[in-house]
Structure 1
Amino acid sequence: MAGRVISINISNSKGKSKSPVNEAIVIANWGIKGDAHGGSHWHRQISLLAVESIEKMRNNGLRLSYGDFAENITTEGINLSEIELGKHLKIGEVIIEITQHGKRCHSKCNIFKTIGDCIMPKEGVFARVIKGGLIKVGDEIEIL
């Protein structure tokens with residue numbers, strides 16, 4: 001099963017939506033250069049969310065952009081929730097390891113407050129960076 005990168009999103013502070021960029025430098029054992037969620041000794045260096053999940057929320061009448069769920073990488077064509085923890089993904093020249101499915105939502109984001117639901121805690125996945133490099137919108141995502 002292969003997918004592709006639809007959007008790469010970064011922000012310089014936590015707790016906010018991320019803005020799309022065409023490409024990004026990914027740093028081993030850190031995350032995406034310039035993104036607030038990067039950091040060593042942290043298992044959630046990069047977050048991924050499928051466009052198919054975002055579409056579920058759009059079907060509720062919301063106007064959503066890539067990065068609104070604070071995902072670093074918006075994917076297409078790959079079922080993120082079925083990827084086992086510990087599996088590696090190759091994105092461009094980068095290799096990441098899936099470390100967590102979903103997350104606990106402590107403060108209920110603005111999207112949750114608007115419609116009473118949010119998909120990132122249920123359908124997002126998190127990873128740490130094994131091998132850094134450059135990623136670009138359109139890159140293939142391969143499960144190793």
Structure 2
Amino acid sequence: MKKLAQPKTFVQKPADVSRRWVLIDASSAPLGRVANDIAKYLIGKYKPTYTPHVDGGDYVVVVNAEKVVVTGNKETGKVYYRHTGFPGGIKDATLAEVREKFPERIIESAVKGMLPKNKLSDDRMKRLKVFVGAEHNHAAQSPEKVEVK
């Protein structure tokens with residue numbers, strides 16, 4: 001009896017990765033949905049060539065970070081923590097305080113939490129470009145606008 005040939009599993013090589021530029025408006029949907037879509041594009045999981053150990057994601061440009069939408073009482077109830085590096089140097093700030101000083105940190109923190117905790121996460125975060133206003137300096141890359149549902 002003749003054995004049938006098994007189809008080969010596709011494995012993407014790092015040299016074969018093709019990246020595109022994506023533009024997302026943060027004011028179009030709640031923070032969690034926006035961060036979820038950003039993470040999906042950074043990981044590249046929507047691509048048919050997705051390979052878990054190869055960083056095949058795209059560049060993501062996020063605009064209107066200061067207008068990010070949150071629901072419920074997260075504006076005053078959600079707390080962000082950071083550490084100065086000195087003993088007893090833990091600092092906390094509510095979402096409203098962070099939005100006032102560094103609105104891009106809101107999106108960066110949410111996306112970082114949704115990425116897998118592995119060696120590829122730092123490179124993926126470097127491809128995330130967050131801008132406070134509607135203007136960005138990546139027009140030369142001609143990012144394509146993606147709607148967040």
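For percent of Cα pairs over 22 Å apart, which structure out of 1, 2 has the highest calculated value?
Comparing 1, 2, the top value of percent of Cα pairs over 22 Å apart belongs to 2.
Work out mean projected area of the Cα convex hull in nm², for residues 4-51 alone for each of structures 1, 2, then name the structure with the largest result.
Top value of mean projected area of the Cα convex hull in nm², for residues 4-51 alone, among 1, 2, belongs to structure 2.
Of structures 1, 2, which gives 2.1 when distance in nm of label points 7 Å out along Cα→Cβ at positions 12 and 124 is computed from the coordinates?
Label of the source structure: 1.
If helix-only ellipticity at 222 nm (-39500 (n - 2.57) for each DSSP H run of 4 or more, over all residues; to 500) computes to -3000, which of 1, 2 did it come from?
Numbers: 1: -3000; 2: -7500.
Only one of 1, 2 returns -3000 for helix-only ellipticity at 222 nm (-39500 (n - 2.57) for each DSSP H run of 4 or more, over all residues; to 500), namely 1.
Ranked on distance in nm of label points 7 Å out along Cα→Cβ at positions 44 and 92, which label among 1, 2 comes first with the largest value?
The maximum falls on structure 2.
For structures 1, 2, calculate distance in nm of label points 7 Å out along Cα→Cβ at positions 28 and 60 and state which one comes out highest.
Values: 1: 4.1; 2: 1.3.
That would be structure 1.
Laboratory data are not the source of any read-out in this text; all were calculated from the coordinates shown. Just so you know, these numbers come straight off a predicted model, no measurement behind them. Cβ atoms are built from the backbone, for glycine too; each structure is taken alone.
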